[in-house]
Each structure stands twice: as structure tokens, then as C-alpha cells.
Structure 1
Amino acid sequence: MRKWLVAVLVSIMVIIAVGQKVTIIANAIKGGKNTQVVDWFEKYIPDIEKELGITVELIQTGIKDEDFKARIVLDIKGGGGADILWIDGFWVPEFVEAGYLRPIDDILAEIPAWKYYYEPMKAMGSYKGKTYLIPAGTDVRMIYYNKELFRKAGIPVPWQPKSWEDIIKTARIIKEKLPGVIPIQLNAGTEMGEATTMQGFFMVLLGAGGNLYDWETGKWIVKSSALKDALNFYKQIYVDEKLGDAALQVSPGAREKTFELFRQEKIAMYVEGTWFYTSVLNPNNPSWGFPDRDERIGWAAMPGRGKPQDPEFVSISGGTGFAVNVNCKNPKLVAEVLKRLLYVEPQLSYFQMKPFVSPRSDLADSCWTVNKDKFIAETSRTLVKYTTFRPAFPVYPEISFQAQLLTERVVTGQMSVEKALEEFAKEVTKIVGKENVIEKP
């Protein structure tokens with residue numbers, strides 16, 4: 001009886017939906033930018049159209065990210081725009097504040113797959129207590145290390161530090177045993193841009209139990225013991241013990257130079273993201289790839305500082321996902337389309353076309369994922385549960401630049417930790433206003 005009733009209800013829904021259209025926009029174009037995204041949508045849209053009796057239109061763009069963002073904004077401001085927006089999760093707070101996105105908690109209630117999403121991934125798509133984005137894929141950050149250099153230095157592999165002190169001890173051994181090898185590079189300085197903030201500064205600040213933004217008060221943190229401890233860790237690496245190369249960090253083309261030195265096996269440890277392994281070190285990359293990458297390069301979770309109240313491990317993530325336009329006229333139909341795109345089979349197919357760190361436990365544990373890409377499977381299972389995300393407000397780029405400058409002043413010896421933090425607090429206060437900053441213990 002129950003199965004019969006469900007079948008009838010589905011049939012009624014399909015009859016009602018006949019002739020209707022759902023539109024999806026993505027910054028992707030066939031044969032060009034993000035072509036795999038287009039290939040994936042085109043593979044599954046026909047079946048969805050047939051099953052629901054509707055038309056699903058994919059709007060392709062393939063333009064600069066900022067131009068794509070501007071197009072979406074103009075469409076929505078004009079009262080239109082695609083129903084489903086394939087956007088960067090980093091845009092969510094800004095878009096919500098501007099009134100561009102529809103909360104999707106009611107839609108998620110119709111999507112069985114939602115229960116498998118890791119809690120940090122659910123949080124990444126949420127803002128002020130409501131959900132606005134379903135993450136489609138993400139990335140994580142970790143410490144990469146050269147196994148051969150470790151073995152030469154007498155350091156056992158696999159290696160997993162449990163504290164900052166473990167990292168320092170390992171770096172000291174490498175400095176002593178392998179002259180000419182830089183023990184560790186932790187991104188610092190303005191030349192590295194956002195790579196400094198996300199791959200470097202945040203990874204240390206989070207490990208000290210800190211953040212740049214206080215979500216409870218809605219204010220930017222300009223003073224805290226965590227900020228001070230994070231800067232002192234940088235100082236220990238680059239100034240006190242010379243375990244890293246500060247001049248490299250602030251030189252023109254610093255990131256590319258770092259990639260090259262890692263490829264030449266002149267850097268033993270480097271804190272970076274998923275992309276570093278899957279793209280930069282990819283065996284097929286003629287510039288920096290390792291033919292024997294999987295055997296030669298290891299990774300370890302970035303540990304917290306090591307005090308009792310600190311997190312065990314840390315990471316920070318970004319990623320794209322599905323959001324719903326505030327102008328969407330048929331959320332129930334959108335829910336049916338999204339539900340089908342998020343079935344396991346289509347998601348594994350997308351992974352096959354464009355490997356990503358899974359935001360879902362059922363995909364990370366899939367035998368297919370594990371067998372096809374051990375690195376993605378292991379990092380998904382290990383790190384996503386510890387991850388967080390950047391405070392993606394319109395002023396964030398300015399705050400991020402100040403964080404980069406903060407690290408630069410310390411690692412180059414231009415300023416003491418105390419003076420650099422003083423300047424940081426002053427500049428952030430200028431940017432957001434005195435009423436929007438907070439000092440923490």
C-alpha cells in the first residue's frame with residue numbers, strides 16, 4: 001500500500017511538472033574552462049529530464065571568476081537568473097547579506113544524501129543559522145614531506161607530528177643531517193598572496209586555538225594569545241633557528257620558486273593544499289611533477305600547538321557547490337533535480353572526471369574512491385572532520401593582506417612580534433571600524 005502511494009505521489013508530481021524548466025549556471029564551458037563540469041551535467045541532465053518530465057537547461061560561461069560573479073549578481077538584481085547556482089562557497093556570506101540566495105533547509109529535507117555530509121562541510125555552506133550551499137567538492141591542507149630526505153636524515157616514515165614542537169624537532173634534525181636542504185617552508189609574506197593566509201597563517205593560528213574572526217560576536221580579532229603564539233612559531237622557524245628560508249618567501253615569484261625547490265628535493269617539508277599533490281606534483285606535470293610521487297612524497301595532518309586545550313589537528317577548506325537563487329519560483333522541482341544529481345552514482349562519476357576531496361563520508365569510504373585514488377580517499381577521511389573555512393566577508397581580502405604583511409614583518413626581522421601585532425590591530429581597526437573589532441585573551 002505504501003509503495004503504491006509513493007508511486008502515485010511521484011506520478012502526480014511529474015504530471016504537474018511537465019513543461020516546466022529548471023536552469024543551472026556554472027562557470028564552465030564545453031572544451032574550455034572546467035569542461036569536466038559540463039561533461040558531467042550533460043551526462044545526467046537527460047535522465048533527469050526524462051524522469052521528471054521537465055527541461056533542465058545548463059547555462060555555460062567559462063569566464064574569469066570575478067566576471068562570473070558579476071554576471072550572477074546582475075541577473076539576480078534584475079529579478080532573474082538561473083535557479084541553481086554552481087558557485088564558490090566563499091561567496092555565501094556576501095551573497096546572503098545582499099539578499100541573493102534562498103535558504104535551502106527545506107530543500108535539504110528532501111535530499112537523503114545530506115546526512116552523509118561532514119559537519120564542517122555543512123557549516124561551510126551555512127550562514128547565520130541557515131544553510132545556503134551544498135558543497136560539491138572541497139580541498140584540505142596538510143604538511144607534505146619528502147620521504148627520501150627523511151630516510152637520509154634518519155627520520156622514520158610514515159611521519160605524523162603531534163605538536164608544533166614535533167615539527168621543530170624534525171626540522172632541526174634535517175638542518176643538522178642534510179646541509180643545503182631547507183627543513184620547512186611555511187608560507188609567509190605578501191608575495192605569496194592568499195597562499196600565505198590560507199596555507200600558512202591560518203594553519204598555525206587555528207592550531208593555537210585562534211581565528212581571525214569571532215563568529216559569536218561578529219567581530220574581527222585584533223589581539224589574542226593565539227595570534228601572538230602563531231607569530232612566535234613563525235619567528236622560531238625563520239628568525240631564531242633558521243629552519244626556513246625567509247628571503248625565499250618574500251622574493252618575486254616565491255610560490256613558483258618554492259615548487260621548484262621542492263621538486264629539486266631542496267625542501268623537506270612544505271605546508272600546502274590538495275592541489276599541490278594532485279596538480280603541482282602530478283607525475284604528468286612537466287614542470288614540477290614527480291614520476292614516483294606516490295612512493296616519494298608523504299603527507300601528515302597539521303597538528304595543533306600541543307597544549308591540552310588545543311585542537312588535535314587542523315585544516316582549512318574551500319570549494320564550490322550548489323546554491324539556490326532567491327528568485328527561484330519552484331523550489332520543490334529544484335529539490336528533485338538536486339536530489340538526483342547527488343545520488344552516489346552521479347557523484348562517483350563526477351569524481352572520476354574531476355577528482356576532489358569528498359565532502360561526504362559515504363563517498364570517501366566508497367571502494368571505488370579508495371581503489372582509484374588512495375590520496376583523495378585518505379585525506380577525505382582523515383582531514384575533513386577537522387577542517388574549517390575562511391570568514392568570507394567583503395572586507396576579507398583586506399584583512400587577509402594585513403595577515404600576510406604581519407607574517408612578512410616577523411619572518412624578515414623588520415619588526416618584533418609585539419610591534420607587528422600592534423600594526424596589524426591598528427590597520428584592521430581602520431578597515432572595519434573600532435566597533436567591529438575585539439580583543440581576546
Structure 2
Amino acid sequence: MGLINTCDLQPDMVLGSDLYAPNGRFLLGKGTVLEPKHIRIMTIWGVPEADIAGVQRDVVMGEAISQINPLVLQECEEWLAWRFRLSNRGHPVIQELFQLALLSLSRRVLEGACKPPALYDPQEDEQFLQEHAGLARANVSLESLVARHLKLCTLPDIYHRIVEVLQNPRSSAMHIADVVSKDVSLSARLLRLVNSPFYGFPGRIDTVQRAVTLLGSNELTTLAHGITVVREFENMRAQGLNMRRFWEHSVACGLFARALAGRKPGLSEERFFVAGLLHDIGRLVLLKEHPEHMHYAMALARVEGLTLCRAELRVFGFDHTQVASRLLRSWHFPADLERMITFHHAPLKAGNLLEASFVNVADCIALALNIGSSGSPFVPSLETRAWDALETTPGVVTGAARHVERQLDDIVRMFFGK
């Protein structure tokens with residue numbers, strides 16, 4: 001018997017044990033011969049995997065990989081081995097992610113969607129590091145960096161009005177809708193998102209008031225917060241980093257965090273989406289204020305095999321999570337969101353391990369599957385206690401990956417119109 005991802009199930013497979021929905025509801029009994037309707041039921045109920053008699057999970061994955069051209073497979077596997085060099089490859093989730101990444105990349109190469117990835121040649125980066133040795137240490141403090149950014153980049157009035165509404169216990173849903181509706185651009189983006197497959201409401205929602213009724217005031221203001229912050233950075237350009245791919249990674253991280261949190265009853269999925277969306281906001285500040293030093297840090301990470309966080313610490317004496325913490329506190333960002341963003345690389349220090357773990361694992365998944373680019377060349381080691389805190393299985397990651405793949409382009413366009 002073996003746990004097989006729902007997306008890999010076939011009719012006539014036999015359940016090796018009773019099947020339950022994530023909420024504990026009994027669905028199908030041991031020995032059931034699967035029919036298409038059973039697989040549809042499992043998908044509807046959000047069942048990530050099933051115990052199948054006489055089938056092993058690694059065999060199913062191996063059969064899929066064996067169908068790929070061996071030369072293409074080898075090129076992709078060698079490149080991914082470099083990408084995963086810092087990760088704990090023995091962990092079941094990392095193993096699952098490596099296999100998913102290998103299948104996805106190999107198929108894209110065979111379909112002509114991308115070229116075979118070339119193995120990393122450090123020569124160009126090494127030359128850059130030698131010629132720009134003066135960038136090895138930035139003469140800037142965390143306080144002065146954030147103060148300068150706050151002086152040059154002022155958030156619009158709508159942001160501060162949303163903060164006031166959130167902090168006022170007497171604010172009603174209609175008051176919140178009225179405040180948000182006064183910003184035409186913000187309202188339009190919110191309504192595009194609410195009417196997208198992100199929510200899947202059956203009918204069209206034409207007003208912010210209706211959106212507040214359906215989502216709840218806290219959820220809508222959380223989304224408004226995130227969209228307002230994103231607007232301040234969406235048109236920036238960065239040396240050595242494709243900003244379209246940066247936002248793809250950020251949105252993917254938000255979608256993964258939302259998908260993982262959605263399996264836990266009682267959690268507001270919007271909070272985790274926004275935390276994932278903004279998790280690298282501190283890196284944008286570093287790229288904007290000190291582009292050459294960040295270019296140096298990215299080259300240093302590739303050459304020396306460091307996480308980009310470690311390279312930032314070497315160059316600046318602090319990293320992007322510390323920048324984000326100072327910045328978000330100055331903006332009076334909701335404290336729970338600020339903590340999730342600040343500790344997304346160190347969830348064990350977050351105070352609330354579970355909440356920070358959703359963003360930590362989501363970031364790891366997005367990096368492993370090479371969705372967009374945060375500037376970080378490597379997949380980080382998965383924090384085992386963060387994964388354990390989620391109380392989920394590798395099959396959930398596979399299901400979430402397929403779900404995010406379907407939604408990503410639409411959500412990126414809705415946020416950025418690109």
C-alpha cells in the first residue's frame with residue numbers, strides 16, 4: 001500500500017484503507033474500487049492523497065519520470081541539484097518538491113516553453129566580485145536605511161485611513177467599505193480579485209460593500225493593506241533582478257501560504273496570502289536604496305553557495321527581514337502580519353510558530369518549484385519543526401502546486417495588470 005496523490009489516481013485502483021475528508025468526515029471504505037466519480041468527490045472535499053493497495057508512491061513518481069527523454073532529464077536534474085544544494089534532501093517534503101520540480105522543468109523543456117538550464121558558471125560573478133570589492137561592505141545602518149526610504153516613499157492617504165479604521169473598534173463594515181471605495185484604483189483591484197478564481201464566487205460582485213458582506217471587514221481590509229503597499233513598489237526597476245519574476249514569486253508564496261492555511265479551521269486565509277505576498281518587501285527596499293550592493297550580495301550568494309539572507313548579512317550587517325520589520329512597524333502594519341513577514345526565515349523565533357510556518361514553508365515551495373525569482377539562487381533547508389507545525393502531508397504540497405499553477409498568471413495580472 002502507498003499514499004498516492006489525488007491528482008495521480010486512476011479508475012480501478014483499490015483503496016487500502018478507509019478514506020476521510022480533512023474535516024474527519026468518512027468518504028469511502030477500504031477495498032473500494034475507484035471510479036471517476038470517487039476521484040471527483042475526493043477533489044471536491046480537498047483530499048490530498050489516498051492509501052492505494054498494491055501501489056507505492058515512489059513507483060508512481062518514478063514511472064512519470066521514466067517517460068522523459070534521458071538527456072533532458074539529466075540536464076534538468078544536474079541544474080536542480082545545484083539549486084537544492086543547501087536543502088535537506090532527505091526530508092520527505094523536499095524529496096517530493098525535487099521530483100515535482102524535475103517533472104515540471106523537464107516537461108517545459110520538451111514542450112519548448114524554456115531552454116535546457118545551463119549549469120552555473122561562476123566566472124562572470126567572480127570577475128564582478130573582484131572588480132567591485134569596494135561593495136563588499138555597505139556603510140549604512142539599518143536605522144538610516146529605513147529612515148531614508150520612509151522620507152522618500154510616502155504611502156498614500158488611503159493606507160493611513162485604512163489603519164485608522166482597523167484600529168477603531170467602533171468601525172462598521174459600511175464604514176470600511178466607504179473608506180476603501182473612495183480610492184478608485186484600490187477598489188478596482190479588490191473587485192478584480194474578489195471576482196477571480198481566487199475566490200470562485202458564483203455571481204459577479206460589483207461593489208466594495210457587497211465584497212465586505214461576503215468576505216468580512218477584517219479580510220477585506222487586510223487585502224486592501226497588501227494591495228496598497230504593493231502599489232508603492234510595483235513600478236520599480238532593480239539591477240540584476242527581473243521584477244516580473246519577483247512578483248510572480250511573491251504572489252506564488254502568498255497563494256501557497258493561503259492554500260496551506262486554508263486546511264486549518266478558523267484561520268483567515270487573506271492574512272496568510274498578504275503575508276506571503278509581502279514576505280520579501282524588505283529586499284525591495286535594499287534593491288531600491290542600494291542596488292549595487294544588492295547586486296554584489298546576489299553574486300556572492302551564487303559564488304560561495306550562501307542563502308541570499310546570509311549574503312545580505314555579510315554585505316549590510318543586516319538582512320531584508322530586519323528591514324521589513326522596521327518598515328512595517330513604522331507604517332503601523334498589523335502586528336500579526338509583521339511578525340509573519342519578519343520571521344519567515346526563522347519561524348521558531350516568531351512567538352506564533354504556526355502562523356510564521358505557513359509563510360516559511362510557502363516560500364520554500366515557491367523557491368523549490370522555481371516559480372518566479374526572489375533573487376535567492378538556492379532552495380533553503382526546510383525547518384523541520386515548521387513543517388511539523390502544519391500537521392499536513394507531502395501530498396498537500398503536490399495538490400497546492402497544481403492549484404497555484406492554475407491561478408498564478410491570473411492573480412499576477414489582477415495585481416499588476418501585466
Structure 3
Amino acid sequence: MTNPSNHTVLIIADDLTGAVESTAAFARQGFKTRVIADVNNWSETEVQGYDVVAFNSQTRNCTTEESSAIIRALARRLVTLDPRLILKRIDSTFRGQILSETSVILEELGLERTVIAPAYPSHKRITSGGRIFVDGIPLRDTHYSRTPTPPPSDIPAAIRETFGDVLVFSGLSTQNLPETPPAGVYLPDILLEEDLTRTARWVIAQGNSILPVGSAGLAHAFARFLIPSQRTNLIPPKPSPSGNQKMLFVVGSTLPEISNQVRALTSSRQDVVVVDAANGNRIDVDINSVEEAIIVLKIVRGSSLITRDEAADNLAETARLFMDLLPISHLVTVGGDTSNSVINKLGITGFDILPQDVIGFPRGDTQYDNRSLTYIAKSAGYSDSAIFASIADTLLPRMQEPNK
């Protein structure tokens with residue numbers, strides 16, 4: 001990359017929640033920020049004037065060959081935009097085709113150095129000695145090791161297998177990152193937020209000679225060192241009482257903590273209805289007759305076995321019916337696969353991220369069916385049991401309710 005701009009940051013993420021999450025700190029700092037939801041459907045003019053653009057490659061569950069082809073085509077286009085920084089955003093539990101995609105990006109950028117920092121200390125994900133720990137437990141001993149695209153059991157060994165004859169600097173303290181780094185792959189120990197800060201500072205000091213690969217935590221660290229070309233409006237919008245507006249939660253996860261979040265929402269407000277969708281399919285609900293301001297469309301196991309992709313597609317189609325028939329002004333999708341499927345089904349190819357977040361979640365701003373739509377993409381992990389209720393109260397303040 002030559003003649004880099006002074007402000008543009010381009011982020012490559014393998015799912016929608018990751019793309020959105022990586023923009024949060026930039027938007028809060030006043031960077032003009034956009035998310036491209038479909039890397040096969042965007043133009044250079046669409047991203048002109050934006051300081052930060054995150055691209056959703058939708059490759060989390062692809063094969064190595066499929067993801068490499070998609071990432072190679074995207075990286076070639078991004079190089080022509082001459083960004084100051086290209087960041088590969090990855091899952092903090094190392095799911096997806098991380099190493100093969102990183103190798104492809106390095107080739108297209110003509111770089112020989114990368115730092116891989118999946119840690120997210122504020123979310124209790126750290127790296128030490130080349131290993132990832134979640135809540136103090138080695139990653140290989142958690143349920144993440146049983147996902148469709150599980151993380152490698154030995155990350156340094158997997159790096160050598162993917163990159164071939166390359167130096168791997170594993171277990172290096174961020175206080176000892178070299179001023180003149182030799183070519184290779186750096187996998188430093190990240191135990192604290194300040195380790196991410198030191199890593200970001202080190203990458204910036206090296207110019208465009210190192211590809212940073214990391215969690216949203218690393219993206220947020222970069223936001224502290226970069227200055228937007230022109231700060232966007234930081235005045236928060238005023239929420240309006242629910243009235244005729246409606247909010248739709250689309251929940252594609254059956255994790256117990258998500259069920260707890262739904263229960264906390266329904267117990268805190270009377271204007272909530274929960275619609276169970278067996279295998280994602282619509283059940284006998286007259287959508288037009290729904291009077292509640294908040295609808296929770298939640299996937300539940302059906303009587304037949306279907307694939308993960310089929311379930312996500314079914315749920316997205318059911319969500320589209322609600323969007324078409326009701327005045328939905330706020331949409332929250334839960335889970336990476338669900339978020340990808342719903343946004344694709346709605347034909348939303350991109351959206352802006354406003355500087356005013358929603359209790360920490362990036363606030364997307366877009367249009368659907370000629371009406372304004374606030375959009376939040378939430379990962380299935382993290383968050384406490386009150387998170388759905390807090391989102392609802394922030395975006396759709398409750399009307400005066402009678403005493404229960």
C-alpha cells in the first residue's frame with residue numbers, strides 16, 4: 001500500500017456481528033462509520049467519505065477454499081482504496097478460517113508481518129503462551145471447541161502449518177515487542193486492556209508493514225490513537241415513547257443465557273409478546289393482530305432435523321414477514337448466523353453506525369420499506385440477563401403501565 005490516507009480504516013470481519021462490533025469505538029470517537037453487510041454488493045462510491053468501513057465477508061462457516069476466494073477478491077479491492085490501516089477482525093475464540101484468510105490478505109497486501117491478538121480482556125478472553133483462555137479455562141476445554149468451525153487445538157502449530165517456513169513469536173510480552181520486527185507471525189500475551197493498547201501503538205509505529213488481526217478489543221484500541229477527518233454529531237437522539245412504533249428481536253440462539261435475557265424482558269414489561277418459531281418457521285400467529293410494542297421472535301427446536309443454515313434461513317423469512325406487516329422501527333438480531341440471514345433476507349446491503357451507541361451496542365441506521373430503521377446486531381455471547389430489557393427501555397421507552 002502506498003500513499004495512505006490519514007483517516008480511513010478498513011475492517012474485514014467474517015460475520016455481521018463482528019463487523020458491527022468492531023466499529024463501536026470508532027463511531028463513539030466521532031469517526032464517520034459504515035458497515036457493508038454484503039461484500040458481493042458494494043461500490044467504491046458507497047464508502048467514499050467514510051473514515052471507517054467494516055466489511056462482512058460472511059465466511060465464518062465457509063470452507064478454506066471458499067473463504068480464501070472471497071477474502072482474496074475483497075482484499076484486492078480494498079488495496080486500491082489506499083487506507084491508512086487494514087484490520088482483520090476475528091472471533092475472540094478463534095472460530096472460522098482465521099489463519100488461511102490472514103495468509104491471503106498478507107499476500108494481497110505484500111506484507112511479511114502480522115500480529116494476531118484474539119484476546120478481549122474486558123470480556124474475560126485472554127491469550128498466554130500462545131493459548132486462549134475463556135473465563136480462565138483453556139479454550140480447548142470449552143464448548144467453543146465443538147462448533148462447526150472449531151479453533152485449532154494448538155494455535156502456534158496451526159500457524160506453522162498454514163504459513164510454512166515462518167518465524168512464530170509466541171508468548172511475547174507486549175512490553176517487549178521489537179522496534180524493528182523481523183518478518184513473521186506475532187502472537188503476544190494479551191492479559192489486560194493495556195496489552196491491546198501497546199499492541200495497537202506498536203502496529204501504528206510500524207506504518208503499513210504489519211497486518212493487525214484481532215478481536216473487537218484490538219479495533220477499539222486503534223480507535224484511541226487515530227483521529228477522524230471530521231467528527232460526526234455526538235449529540236444523542238431523543239428516544240420517543242412507543243406509540244405505534246414496534247421493536248422486533250430475532251433470536252437465533254437456544255443458549256440458556258439468551259433464554260434468561262428473554263425472561264428478564266418479559267417480566268419487566270407488559271408490552272412484550274414472545275413468538276416461538278419451530279426450526280425458524282412461522283407458526284399460527286396472526287401477525288397483523290399483534291398489538292404489543294415489542295415482539296421477540298425466538299427459534300425453538302422443531303420435530304424434524306434440519307441444518308443450521310436451513311434454520312437460519314427459515315427464521316429470517318419469518319422475520320421478514322413481521323417486518324413487512326408491522327411498523328417495525330427497531331430491529332435487534334441475536335447471533336452471527338441469524339444476523340447475516342436476516343439482513344440478507346431484508347435486502348439491506350449496508351448501514352451507517354451512529355456515534356450514539358445503545359448501552360454499548362453500536363447503533364445501526366438504515367432504511368427498510370421506505371421507513372427509518374434502527375438496527376442492532378448482538379452476538380449470542382456476553383451480556384447479562386437484563387440486556388434485552390435495557391435495549392428495549394433505551395430505544396422504546398415504555399408507556400405508563402397499570403400496576404400488576
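Only the coordinates and a few stated rules stand behind these numbers; no lab work does. What you see is a predicted model; the values in this text were computed from it and never measured. Cβ atoms are built from the backbone, for glycine too; each structure is taken alone.
For structures 1, 2, 3, calculate mean count of other Cβ atoms within 10 Å over residues 353-360 and state which one comes out highest.
Working: 1: 22.1; 2: 24.8; 3: 19.0.
Largest value of mean count of other Cβ atoms within 10 Å over residues 353-360: 2.
Of structures 1, 2, 3, which gives -18500 when helix-only ellipticity at 222 nm (-39500 (n - 2.57) for each DSSP H run of 4 or more, over all residues; to 500) is computed from the coordinates?
It traces back to 2.
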(request) Using the calculated result 25.1 for mean count of other Cβ atoms within 10 Å over residues 113-120, pick out the matching structure from 1, 2, 3. (result) 3
